[in-house]
Structure 1
Amino acid sequence: MRRILIAVTLLLVAGIAYVRLAGGGALGARWHVGDAIARPRAAERVAGEAAAQSGAARAIGAADAKQILFGDLHVHTTFSPDAFMMALPSSGGDGAHPVNDACDFARHCSALDFWSINDHDVGLTPAQWQETIGAIRQCDAIGGGGESPDTTAFLGWEWTQIGSTPDDHYGHKNVVLRGLADDQIPARPITAATDQILGDEGSGGMAGPWTLGLLALFRPGRESFDFIRFWNDIAVKPCAEGVPVRELPNDCRESVKDPAGLFAKLDEWGFESIVIPHGTTWGIYTPAGSAWDKQIVGKQYDPKRETLIEVFSGHGNSEEFRAWREVEIAADGTKTCPAPSGSFTPSCWRAGELIAERCAAEGASAEDCAKRAEAARANYVAADLAGHLTVPGSKVEDWLDSGQCPDCFQPAFNYRPRSSVQYIMALRDFENPAQPRRFNLGFMASSDNHSARPGTGYKEVARDAFTESRLPLAASQFFPPREPEAPAAESVPFDPKSGTYQFFDLRESERASSFFLNGGLVAAHANGRSRDAIWDALQRREVYGTSGPRILLWFDLVNGADAAPLAAMGSSLAYADEPHFSVRAVGSFEQKPGCPDDSTQALGPDELARLCRGECYFPSEKRRRIARIEVVRIRPQSAPGEPIEPLIEDPWQTLACEPSEAGCAVTFSDAEFVSAARDTLYYVRAIEEKSLAVNADLLRCERDGSGKCVRVKPCIGAAPGDDCLAETEERAWSSPIFLEHAGAELDEPARGPASGSALAQRRAAKE
């Protein structure tokens, strides 16, 4: 008996030691950046693409000295925690996708002119940050730098902030740096102060060493060991507060709680950077009722750095404003569930419908079922992002299209309309009544890809590899969801202390997987191919976004009948007369299957299959046709509290296009600008003819005669190889042209971009 006790004790001690050792990451290996293929794109191919674009511009009457360059400023590798989980074979991934993969993909698969790395701040340890810097430098050097590189690589990261309430939620922003020299790069990324992922002390928010050690006990193997090592590595100690950035040690995590803190830290470093908000309407992490009003106040907005906003990505469209509310929040903070509005059904309302249906099936009275439905709506609202957990046993299909924007173009999941780009552009801050401030943001798009694949929208293929649709499966491998519950006819209040809830438990990650797309692109009107030329285009906001295809788009303010260009998209200027505008758009090239010879020669067959999935950017000579041009007019608030909805006119005008591969050339003017006496911004959408795209029909609703969604067929769990293709109208969004109403006192219009209040500056100069 004594020997048995000794043996059991030794086994127990060994087991505890194993769990602690494995949970501490000692048995795992670190993943590194690797080496990019030291071969640029063929010079003749780059020149041929430029020549084709120049010819298209001349044919449509849009020729100028600038070239339109296409890029992706939102790219993740397996240095991001969610990307790491999706890369593991048990999650359906195909192994590490480090920074060097992104370099090779951008160059030889998607044939981009520029791109940036933007791994999540929480995953970038000091060592990984230094590796990232080295990899981006290597990638950029392959292109030769100078005035005409084949592909330019920018360094950056994602400031990943998640608030628990509308008041403390600011969302995600990409930081992109101009240069790659030591004196142009901060020693460490600036992270968001959030405990939802890393915990109060910067580690263990989703799992601590003992939890991870148990994972290694029940799922031993290389995958678990490497994942645990990764999770331990990112548990970096926080930096001391109040210490100047250049005096902090390099091995700590520097964090701030809001955009004002981020801008202050960037100002301390003093390096040139652009801060790009994205996913503003994406409700998988944005609390219900969130609004952007607080982000124009004081130092929460820095017009020097925050010059662009991401309208579209692989996580959906964030452009369009809708007047409905997903939740009502009273002045005292009380939350209630609003009734359906038109085709929109709040998810909290659907929770009440589900409980009422189950209650009626049990034979309860109508009065009793109505009370249960009311309680269900209240429970859902109180639970916010975890509202789906208040309806026991509910499935993805039960929620139909509740919480979604049914008449938006490929909208983000659980849409938050008061964080939409249109809402943001209509806001004004009146802290200084003499110079009320608005957001002067250019529009762009990117991929938000998490497998080191910049610019995936070039072909609508490989849903499992080119989108983040596998994220729920990946998360469940290491943070198992709760056990399924039996359907019940009564709602239950959500109590986070009643069980172990991981990050993805609390969000509708399965339903969200049907909203992941192949992603968009940013296009820059640049005076050359160099890093400086691209950066200057980004800074002056002479950019636009596309939903993936390489649509060519020009949008200019023109000087009356002679159509002489006065200002390009992104310009901000004072103006006194009736404005006239010119739009030129050319559809994207239809794609040939496979890859061009130089991509095949550069990557080889195995790498071509692994990284590009055998499909590259490979344009034919046939272009898609532009179906129409839509014009959006927004008149920002002229007084505090002015209602937003009447200020956004979408579409304000719709201009038909003659069906032609040569493109579309149209003009329009605003006869009301002078008499309205209001500052106004205009932007255009160039809409292509219908084509097939991955996940374009999102939940694939079946609708009744009234248009109501009665059944869904979400793409979660779709068979391998099923890309869930559906027809869509791909598009490009121009940056706005901002006109400040100059009034009759100005003899002629101001020309060129202006910072701050152009009108106030001109009046001061005259006085």
Structure 2
Amino acid sequence: MRPFQYLLVASAVAAALGTTPRRAHAADEQPAESTNDLQLEVVTVTATKRAEKLQDVPVAVTALTADTLERNNVRELGDVVKLSPSLVITYGSQPGNFAISMRGIGTFSNGIAVESDVAVVIDDVPLGFQAAAFKDLVDVDRVEVLRGPQSTLFGKSAIAGVLNITTAAPTAEFTGKASGYYTNDSEKRVGSTISGPLTDTLRYRLTVDYSDYDGNVTNIFNGQKVNGSSGLTVSGKLQWQPIDELTVTLSPRFNRNQSTCCSSPITSLPPNQLYYQGEPAFPESVALKGIPVGPSNHYIDMDYRNGGGDSREYGGTVRADYNFANDSLMKGYTVSSISSDDHWRMLDYQDQDGLAVPFLLYYPIPPKTPSGIDSGAYQYGFFHANSVTQEFRITSPNDSRFRYVAGLWYAENNLNRYLWKGPVLNAVAYMAVSGNVNYAAYFNANFDITDKLGLVGGYRRNLQKIDYSFVNYSANLNFGKHDQEWSNTGKVGLQYKWTPDIMTYATMSTGYKGQAYDLVSTFNAKEAALMPVPHETAHSYEVGIKSSLFDRRMYLNFDLFTTNYHGFQTSITSGLPDGTFLTYLQSVGQLRTRGAEMDMALKATSHLTLNASYAYTRATVVQFAGAPCFNGQTAAQGCVPVTTPNPADPTQTLTGGNGQNLAGKGLNNVPLNKFDIGGEYDQPFGSLPFSGFLSFDSRFQSAVNFSLSQDPRTIQGAYGISNFSAGINDNNDHYRVSVFVDNAFNNHYAVSIADSLSGFAASGGGGTTGLYGSTWTPGRDSFRYYGARVDVKF
């Protein structure tokens, strides 16, 4: 009951704040400012698949408008994370194994047959493979960050939350805009949009956007920058309205992205003299020549493409909305059909050994004979993902006491992954093919019991059919299987309007994510016999308050939540002595995430707007016995032999290597505290045709451990980043020119830290017991940079 007590107290305080303040004495009164100048924008969201005011929706959601995204120079998902404290991205070796987390929950996997925990939905179409989300965000009107299980409305890949992205619509009058962006570390962006009518019944919108950023890590082998990306996006909308009631929209899209991401420079090595792969010909002084190993090292030395991938995406959506006329029996109802067809391709590359030395000349192959191959080790492959979706939806009128959205859903995703790596070192070549088909029916409703008290609820019935085939060309192995499973998810709750501007809600919801296959390079007969990995479920409880205070000068939203996850699917990463990493999928027994979140916006004066958001997230393992130990973990630190019952004799146990019990430990890459605060001050210049502005944004997060195994060498300490900008804005909103500095105080931080010797060992391969090193992956703004931006509208 404690969360409800907190909510009641918060509601009472908000109600008191929401009363009209007493006017000052006449002698103290100042000239009244325009009401419009002192009111915040009314934000409309589609978090419940119908257009509603943000402050009326009983869902924990942060809405980032086009102005907010533009002011903060948001280009991609990694930038959205900076503005939404509950959102985190865990980075892997290439976009195919990145992971988006919400409230600490997100699936990290190298396999194609594992769904995400956070759905990415663009214009009502969810991405079939989450890796396709890591591209430029272009012509975006709004980003909604929906927190907590959203499976009832958004399906089984939304068990932890949803990123609901809406792009801009065609305009009734001809409009256009163009922008340019450049930084001192050579990030470049240019883009333009035109929109307007072609005929009385046909409108269009066309956007072309190009970006290029070399990166902030230098490869001394060729002098090139890496850990950057470049992209070209072309998107369009053609909207046809032959009659007043019917609107048909065609939305074609194309994206090309080239990423050199995810290099991890070495930050520490033991003081002992080590040799790469233990080979005397390659001591540290040779293998790491020119690399300044240290905490802020941003140099690597690789003779093969370091990592990342080149992707192409093309496809489109056809949407038809029929709004029944006022003289119809179904007055106010809308029937919609949403169809999509998308294709995503990526070629990925990685320098497996991470150095520019030909160590394979001496690397032994059975029976301990040097291979004589004059090169290092590397890998390459490709991902293909094809996705088709169809949704039929009916939306009831907004002005009824009983409001609902109901629909039928179909989706088919076909994915394949080819990988070759070697030669000699961890050599393997495989092809994995995975398919999943989903059928669902859903219903979500609001019922006003009284003018103040309302009931909310929803239900989804889903059938998932999955299959896979896996061919290991190196070992001449072939596996395959198909499975299916029904699931039910739902939501129920109450909302109460204390005043027209203050609403509280309490909800209980469930979530589901389907069965999975662990199709990675270590897949073998033993793994095949264990497939599929069981489904994942969630039970969530949430209470919240949404308030508009002081005649809409302030928005203050707050929520408390607790969610239990059973059968959580995640990949565990293990480092090998040769410097490579292996991952394999685990089903963690039980997790729990609980915390508090706050969003605030304030129109302090007609010229000053402030915003703040905060997330307190305590995500812990409730049950996970036999979890992998971290490198060098001792029995005193909890790494002990793992025993399991003997199937042949239950009175006996079997020992299967070492492991640890992670019960009570925190999840990886989940900051306990994270907040963002920002604002903008606009200053008119009298009779001049433009005004000036100053803006700032500062974010802070507490320490995180990047390893679920609780490795003490993979901890990123607490840090804060501050950004500032200034510029001028045309009074008629025709142009805006700004200069900015990001990470003004040059505070370095990592988006990933690994405990690794990077393949170094004692001479002759004499082992590395007790020897540990580390690598880091710096974020885009881990080093200070500055630049300028120009926006023109016509």
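Comparing distance in nm of label points 7 Å out along Cα→Cβ at positions 103 and 175 across 1, 2, which structure shows the greatest value?
Sorting by distance in nm of label points 7 Å out along Cα→Cβ at positions 103 and 175 in descending order puts 2 first.
Given structures 1, 2, which gives the highest value for mean count of other Cβ atoms within 10 Å over residues 407-414?
Sorting by mean count of other Cβ atoms within 10 Å over residues 407-414 in descending order puts 1 first.
Looking at mean count of other Cβ atoms within 10 Å over residues 159-166, point out which structure of 1, 2 has the largest value.
2
For which of 1, 2 does distance in nm of label points 7 Å out along Cα→Cβ at positions 55 and 527, calculated from the coordinates, equal 2.9?
This figure was derived from 1.
Could you tell me which structure in 1, 2 was used to calculate distance in nm of label points 7 Å out along Cα→Cβ at positions 375 and 535 as 4.6?
Details: 1: 6.2; 2: 4.6.
Label of the originating structure: 2.
Out of 1, 2, which structure matches -7500 when helix-only ellipticity at 222 nm (-39500 (n - 2.57) for each DSSP H run of 4 or more, over all residues; to 500) is calculated? List each step's numbers first, then the result.
Numbers: 1: -7500; 2: -1500.
Derived from 1, not from the others.
Read-outs: derived from the displayed coordinates by stated rules, not from any lab. None of these values were measured; they are calculated from a predicted model. Cβ atoms are built from the backbone, for glycine too; each structure is taken alone.
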